[in-house]
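Next come the structures, one after another.
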Structure I
Amino acid sequence: MFGSPDFTAVLVLVGLFAAVLMALLSCHTPRRDYVNIGLGILILATSLALIIGAFGTPSVATALVLLVIFFAIMATLMTYQNRAWAHAVWWIGVTLFLFSLPLLAVGRGDLAVFALIAGPGLLMLVATLFPEVPARYSRVGVTDAPPQVTSEEIAVERRRYTRLAGGITLAAIAGVWLFGGVPRAPVEAQAIGPVTFDERLAQQGAVLFQEYGCVACHSVTGQSGVGPTLQGAAYRTRRLADGTVQAPAEEYFRQSIAQPNASVVNGFASGVMLSAVGPRLPEITQPSNLDALINYIKSLTP
C-alpha cells in the first residue's frame, strides 16, 4: 500500500494527514469532537484504499466482502428512517470483524486487513451516532442495570469503540508500512510447457540470489512477500499492473531484472526492487550473472 505513489497510498496518507490535523485542532477547541472525526476519516480512507486494491484480485472472497459492504451501506442509510437499523449496522460490523481470520486463512490478507479495520469502524460509527445500541448489548447478563441507558454508559461506549477502531487502524497501517505491504495469496501455478535450464548455472544463480539479497523480497516457497514468489515462476502466466497477461518467457525475466519497473506484477508495488538493488544493478545484469539468475529461476519448479 505504501511501496509506490499510487492512488491507494495517496488515499491513506490523506486520511492520516486529516486525522493528525483534526487531533491538533482539538487542542485548541477540546470540547469539539475533532479527534473522532479525524479517526473516522482515516478509517474510511484506509478501508477504501484496501478494497480498491482488492479489486485487482477478484475472487469469491472479494464478492462476499463487497456484498457485506453493500448491506452495511443500505442499513446505514435506513437508520435515517428508523433507528432500529442501527442494530443491523452493528451486527454487520461484528460480522466483518470476524471475517478477518477466515479471509487470512484463505490467503486474502488484503481483504482480512480491510475487514479488521472496517468492522470496528462500523462499530465506532454506531457507538458515535447511536450509543444506546452498544450500551444495550453491554447490559446482556446484567440484572441490576437501571431501566434507561445512563449518560455515563453512553460516554463509556463511545470511548471504548473509538479506541478500538482507532487502535486497530493505526496498528494495521503501521504493520503494512513496516512489513512492506499487505500479505497476498500465492499465485497458482499453471503449466505452460517444458522448461529447460543449465544445472551448473542454476547453482551459481542460487548463490547470487542470496548474495544480492533477492531472497529478502522474493520467496522460493510459494509465499508472496514484498515481491511475488518465484516458485514455479517459469511455469505460469501472471497478470501485470497494466492489466496484460504475461507468459513466462525468458525475455520477460531478463527485463524484470534489468528494468524492475517495466513489468510490475499486479498487486505489488513498483520502485521497491530498484531502491533495494539499484546500486548493484550494473553488476547483477552482467551477462554471466544474469544467465545464472535466470537459470535458477527456471529451476524453481511448482
Structure II
Amino acid sequence: MTHIAFLGTGLMGAPMVRNLLAAGFDVTVWNRTADKARPLASDGAGLARSPGEAVERADVVMTMLSDGPAVTEVMLGEQVRGSILPGTLVIDCSSIPPATARHHAKVLAELGAAHLDAPVSGGTRGASEGRLAIMAGGNERDFERARPVLAALGRATHVGPAGAGQIAKLANQVIVGVSIGAVSEALLLAAAGGADPGAVRRALGGGFADSRILQEHGARMLARDFRPGAASRTQLKDLDTALAATDLDLPLTAATQSLFRQLVESGRADFDHSALLLELERLNEPHRLGRAPDHGPED
C-alpha cells in the first residue's frame, strides 16, 4: 500500500486527506497547528508530531501550505531533509512562485527524491468533492507515478517541466481574479440601472458571459455570503506572484491586484475573494447589491 505523508491540513488540506483515505491510501498527517490535524484521526489518518516524523516512512509526501516560504521551511528544513527516503515522490500542491518550485525540485533531486509542483484550483468545495483541477509541473515519468494519488483528488494535467504547474496556477488565478472583478461590476451595474441583478445573472446563463464565476461567485455576491472558500489575502498573494513572475505588461491583472489590495487592507483579508464586490461598492456608494447583511468568516 502506498503510504502518504500529508503536510498542511487547513481548509484545503483536510478534505484532500479525507479523499485520499477514502481511496484506500495510508495517510499520516502533520500540521503546524496540531488541532487542525487531530480531527482527521477519526477518519483513519495517522498523526505525526513533526514533519520529519511524518515523512520518515512515506512513499509520497504531499504539501498544502500557505506560501513559498512555508513550503521551503518545512520541505527543506533539517527535519525533513534528514528523514526523507531516496526515491520518495514529493507533490507540492501549494501555490508558490515558479522559481521557488524549481529550487525545491533541484534540492530534492540532490537528496534522491522526485518532485512535482502540482497546485490546485476548485476551492474548498472542489477539495471536498474530489474534483480539483490539478496542474502538474515536473518530469512526465514522475507525473505518471503520481497519477493514481492525484486521481483521488480531481483531474490532473501535466503542463510542463518543474515550475510549469505554478505558472498554470498563476494563469488560473489571473482569470479568476479578473473574472470576479467583472462579475462584481456587472451585477452592480445591473442593480444601479434598475434591473434585478439575480434575474440578470439567470438571463446570462448559457450565453457567452456565463461562467462558474458568474454562477457560483455571483450567487455568493447576491446572498452577500463572504465566508471563505478562497480567502481574499490568498487571491492577492497569487496576483502579486503573477505580476512578479513576468516582465509582461498585464494591465487587467494589475488593476485587479490593486482592488484586492485595498480590500485586504480594509480588514477583509479572510473574507472570500468574491468579497471584491465590497470594494467596488465602497467606490460607488451608496449603490449596493440588495439589503441583506454581509456574512463574513466569523459567521
Structure III
Amino acid sequence: MKNESVKVIQRKKKAILEQWMKNQLANAALREDLMSNEDLRMQSEELVDALARALTENNLAEVESQEFESVTDILAGLSISRAKQGYSPRETGVYIFTLKDAILEMVQQEIKDPDILLDQILKLGKLMDSFAISTFETFIKGREEVILRQTDEITEISTPVIRVWDGVVALPIIGTLDSSRTQVVMESLLQEIVDTGSSIAILDISGVPAVDSLVAQHLIKTVSATRLMGAECIISGIRPEIAQTVVHLGIDLSTIITKSTLASALKTAFDMLQLEVGRKKVISKN
C-alpha cells in the first residue's frame, strides 16, 4: 500500500500551513504577548517545509528515521526557545497537535479510499505523536536549564558579601543552608577576604529559618575555612530558638564567637580591632 498521504502533504503544504495558522489563531490560549502572529507564521512555515522535505513514501512509518533530523532539530530549538520565553508545556503541545489536526484534515479531503485513508491516518498519527513526545522532552530540558540558571542567580543574590568596615566583612545568609549553597558561601566569603584583606568575617544567620545538625556542620566548615585564610569568624543572629536547638542537638559551637544580633557582632569586631565608634559631639554656638 502506497503512502499517498506523503504526496498530499508535499502537494498541499501551503494549504496545510493556512489551515494550521487558522487553527492556532482560533485558539483562545494563543500567546500574542510572547510572539507576534508574523513570527508565529514564519516559525510554522519553516516546520511545514522541513516536514514536507523529510517525508518519503518509505519513511512515513519509520519515526526514528534519520531523514527526520531536520524536523526534530527545528522542534528542539522551538521547544527550548518557548521554555525560555515562558510558554507552558500545554501551549507548546497544542502547537504540535494543531499541526497534526491540519494535516489529518487535508489527508481526509484528498484520500477517498476508506482503507487507504485509515492506514495513512494511523501512520501519520503515530509520526506526529512521536514529534510531540520529542518536543515535550526537549521543552522539559529547556525548562530545567532555566530553573537551574535562576537558582544559581538567586543563590548569588542571596549570599552577598558586604564590606562593613576596613578589615570587616559580613555575609547575611537568607534561607536554608545546604551543601551546594555552603560551597557558594565559602567561595564568596573567602574571595572577599582575599580581595579586601579583611581579618574579621561576620556570618549573620538571622534569615535562616532553622538550624539543624547539618546546617551547623556547614557553618562550622565555613568558619574553619575562614580561619585557614587568617581571619576570625563571628556568627550573629543566634535567636533563642536556635540556641535551644543547638544545645538540644549537642552541637559544640564553644570555639566560635556567637552573637544574638549583627550590631552586637559588629561591636565585637570593633573591639577586636581596637576601634571605638561613638556619637559626634555637637558644640553649641551659643
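Below, the figures for the structure above:
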| read-out | value |
| --- | --- |
| Which entry (I, II, III) yields the derived value 0.05 for FRET efficiency 1/(1 + (r/R0)^6) of positions 127 and 263 (r between Cβ atoms, R0 = 41 Å, to 0.05) | III |
| Source structure (of I, II, III) for Rg and Dmax of the Cα atoms in Å, computed value 24.0, 80 | I |
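Every number in this text was worked out from the coordinates using simple rules, so none of it is lab data. This is a predicted model, so every value here is computed, not measured. Cβ atoms are built from the backbone, for glycine too; each structure is taken alone.
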